Structure 1
Amino acid sequence: MLTHINTRATIINMVMSMSTEDRVRQLHERAVRELVEAHKQRTDEPLVLAIRFDLADTQDIHLLEVLDGFPGGDDDELLVTEFEPSAQLRILGKLQLALGSPAQLASVIRRGGEQLERFRHGVVVHDDGSKRAAELKSGLGL
């Protein structure tokens, strides 16, 4: 019993000593993990690659998800959508979600530009281990 109390006190002290920025970062990391995990379970549009980008933004989460079978033409722009915090998405700011197929991301890579540069400075949070994911990461320099 005493060990349990000491362990709990240690955890509370660690959380209390964390900066607000660290707590927000942990909150957002957990939200991204849960979101990506949920999307990995989908079978209608399997998740090939997920990249968190614009990491300097401490309010919003910026996430690129590449989905096999995502609708649209190969040269179409990525779909960018925004989600507010909710009971299912516990974050401080908004989720800025960019969605596309592997071919659509390959088109972004070929075209270059600001969007590509933002992705190049991101962090891979999921890759399905496929050759296609490896090629996309290579094209992004990740």
Structure 2
Amino acid sequence: MSKYNLSWQATDEQLLDALLLATGGEGGATLQDVLLMIDALDGDVMSLEDLEQGLEKLVSAGFVMVQKNKLALSEQFLAKYEQATLTSTEEAPESPLQKLLSQTPLTEAGIQQARTESLKKYKLKNHYQQYQEQFG
């Protein structure tokens, strides 16, 4: 059995949507800004576990990068997202983000690499704890 969740979840889409809005599609955003955006959109407070798993998957897919203390969307993701929004129709049952995620495979090796190389230095738990103390 896989040690990682290799399927996309609704929280992954929620996280990606919040990143799009928090960054305006360019530059980076702090984790606090992303979490505040999720709260503003859905009234949800994402759990640390959902956040860790979501970021691991999004980084492993090449959609999100960690730049200093900010999260940024990759050019690769933005190009694919633009294409997905241009080809989507209002009658389609899934959003462009859902469609894009469902077409992107996940691997254990990719998630492990994202965890040990990109996210290890980011200190996600510390950023999350700061957010909880300030806004939780």
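Of the structures 1, 2, report the one carrying the highest value of distance in nm of label points 7 Å out along Cα→Cβ at positions 49 and 81. Intermediate values should be presented prior to the final figure.
Working: 1: 2.1; 2: 2.7.
Greatest value across 1, 2: structure 2.
If helix-only ellipticity at 222 nm (-39500 (n - 2.57) for each DSSP H run of 4 or more, over all residues; to 500) comes out at -17000 when worked out from the coordinates, which of 1, 2 was used? Can you show the working numbers first?
Values: 1: -14000; 2: -17000.
For helix-only ellipticity at 222 nm (-39500 (n - 2.57) for each DSSP H run of 4 or more, over all residues; to 500), the value -17000 is produced by structure 2.
Assign the value 1.08, calculated as Rg/Rh (Cα atoms, Kirkwood Rh), to the correct structure from 1, 2.
Numbers: 1: 1.08; 2: 0.95.
That value comes from structure 1.
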If you rank structures 1, 2 by relative contact order in percent (Cα under 8 Å, 6 or more apart), which sits at the top with the largest value? 2
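Values quoted throughout were computed directly from the atomic coordinates according to the rules given, and no laboratory measurement underlies them. In this text the structure is predicted, and so the values were computed from the model without any measurement. Cβ atoms are built from the backbone, for glycine too; each structure is taken alone.
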